[in-house]
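These are the structures, in structure tokens.
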Structure I
Amino acid sequence: MKIALVAQHATPFPPEGASQAGDDFRLRELSQNLARKGHRVTVYTVKRDTPPADSAKLHPGVRVQYIGAGCRAGLDESELLARVPAFSGPLRELWRRERPDVVHALRWTSGLAALVAARDLRIPVVQSFDSLGIAERRHGLIPRNAGTERIRLEPAIGRSVTAVLAGSSDEESDLTRLGVPRRSIKVVPCGVDTDEFAPEGPVASRGRSPRLVTVTELHEHELDSLATLLRALSRVPGAELIVAGGPERAELPADQTYRQLGALAASLDISSQVTFAGRLSRGALPPLLRSAELFLSVSDYEPSGMLCIEAMACGTPVIASAVGGHLDAVVDGTTGILVPPGRPALLAQRIRQLLARPMLLEAYGVAAADRARSRYSWERIAHETAAVYDSALDAAALAA
């Protein structure tokens, strides 16, 4: 099968030293695993200032095709939307000359460009949104007076494509409320590298205190959930909390969210229990996860549950807020525990209960690693994604 992955926003070859995380990493893993199954994959993205050529080889069987004039990395959604015509026109001409069997668009601006480019070419288009604008607005990530184009266009894109890949059951429910036919939606979560994230491997150094770990970007919208975590920690004597992520460690003092959390930790008299580790390289994350008794993710909104899945793959049980992708990823009472968001006393109680029962923690860890391997390996995710492509091809053939 010839597969076109349209990722207008992506940087398939990140600068040296950049962390391999988020959408770019997922794009690389998905394309590589599709190619390993014998498919021919081309990734279409906006040309940056850095690429020396119009195309490049990403993996065996995976080619990157750059489109348009060079532009800076990190364009926001309004800038990407403005560039859709300049992106979709050349894309259409490329597909006229070398027609893919199926198109898979990643994020909404890529979906819009793919639909325009594929018009009248009878190519089925599959869409992944990653996160929906209505969900982000509901949780305060998009201000009321912003994101209107996205919120207006995502439902139209979802109803116009052949199939939509939802990252979680929660996203599937939102899509149906937007009028996307349930028959065209398939829940296929993000995958995890079960070789890199595995129970076996190096373990970060630690002391004797029970270790709790959370990972965050220290964005302002995460402040309330992180404050809940610190308030819970104040009720768990003797435990240490490692807060990984955000700016580089040397740059943390300049970060407003870090300063606010530091002040809260001081007011709760737990400064000695909390370590802000700053941004970690991707290679440093699995050893840190393996070193923890528990991984904590208590955000109010979590579309994928990816961090919990990575922790589970390392054999580390999780306590997570009962929202979004967490509801699919965490089997409550088997691989970890789900708690309502914003309940620090209840969260502390659950932490204390698990830390007091090391055999139960061990059992949760074994079950967590098994679930991550069996449900979230990239091999399985690529297989499920390819099955959606096959169904889209069948649907397009019937409609022809």
Structure II
Amino acid sequence: MRHRSPSKNRFAASLLVLTAALAGCGGTTEPAPAPTPAPGPISVRFTGPVGDGSVHNTNTPVNLQVSVDVNGSRAVDGTQVTLSVNRATASLTRPVTATVGGTAASDLQDTQPGAVQVEASATSNTHSSSDRMTLFIRPKPKNLELLVPAFFSAAAGSAWETLTSGATSYPDLKITAIANVSNGILTSASKADTDLLSAITLFKAVKPGNQKVVAYVATAYGSGTRSVVDVKATIDKYIELYPALLDGFFLGEMAAGSDRLAFYTDIYTYIHGKGLSVIGNPGSFPDAGYAGVADVLVTFEGNAAAYQNIDPQPSHTWVYNQDNTRQAMLVHSASACTTMQKVVETANMARTNTGLVYVTDLVGTGSPWSGLPTYWTKLLGTVDAHNNDRAWPAC
């Protein structure tokens, strides 16, 4: 038998002491065992994300918070919570996580827009519990733009000049103006408005590509009062009278029900065939199918007070499947500059997901689109400051 030298025995003993010390200080790589679940009823519920927490951006971590109680008290630290999602495009940083102070946390991330359902479950020694939550993932929002109903004269000294000077002050801000000729009904006898021709030309020359003009076309809600043939004739006449100046058409009086989709599909295909865009104005959330018959939808037209309560959920969550710049609003009766800024803030919320905005202090009982708001430059400055992450102008 071989005998160790005294020095080797002392070295081995030192190693044993060191190993024990490391284990006591957490130096071991062995995970701490989960605590034995306490007996009794268990409660599991999502408490986060917080705030405007149901709508999030693609490829952006969403912090999930799950509260766990056992017998009416916070679960002991280390109680395991299992998380799962129902979409292959979604992932969790910790599918199995543990409570600290009665709350477990993990991050979710999804690469594609759409609804994702998250489930959390936990077990006590005698009971199990779970909770489910639906999140809506949208494309990362683009900069806000302005959609201006320019339903006013283009004569010298008119609001078209103010519109153009505003664009000149903020050339990087994208502005689409809606030109309205004869309330959107043109006939073979219609003549070009030479003042409007000049006004459009000057407006679009500020920074080509950032200032666009679409022409207003009345559609009578697809009721048959104006046939597809009538609408196409107005479109053709606009193109004839204002050649190479129009970027698309604004379909006013747009229906919202699925029974009129065929009517608008025909018009949409006709306009796209000419290489032009379509903005549709149902003025409220339409059937989801309308997302396929317009490049932009005006999902709200009305007063500022009503806009504060706008909510696509639960019936119109299809808006989260598309860019914020495919949804617009036209708000009137916002009497003060501060009210205007609150409206812009509402439009920019993830839950609202609206990228084209317009707010005026003109009231709906009159002609709210017959001029520009008294705070026009403040509106421009507010949207530009938002896009450039600067402090908003003081009202």
FRET efficiency 1/(1 + (r/R0)^6) of positions 81 and 169 (r between Cβ atoms, R0 = 30 Å, to 0.05), calculated, reads 0.05; among I, II the input was structure II
Output the label of whichever structure in I, II has the greatest value of Rg/Rh (Cα atoms, Kirkwood Rh). II
Assign the value -13000, calculated as helix-only ellipticity at 222 nm (-39500 (n - 2.57) for each DSSP H run of 4 or more, over all residues; to 500), to the correct structure from I, II. I
Across I, II, mean count of other Cβ atoms within 10 Å over residues 105-112 reaches its greatest value in structure I
A value of 18.9 was computed for mean count of other Cβ atoms within 10 Å over residues 153-160; which of I, II is the source structure? I
For structures I, II, which has the highest computed value of FRET efficiency 1/(1 + (r/R0)^6) of positions 289 and 369 (r between Cβ atoms, R0 = 25 Å, to 0.05)? I
Value 11.9 of Kirkwood radius over Cα pairs in Å, for residues 137-176 alone was derived from the coordinates of, among I, II, structure II
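Values quoted throughout were computed directly from the atomic coordinates according to the rules given, and no laboratory measurement underlies them. Computed from a predicted model, the values in this text were never measured in an experiment. Cβ atoms are built from the backbone, for glycine too; each structure is taken alone.
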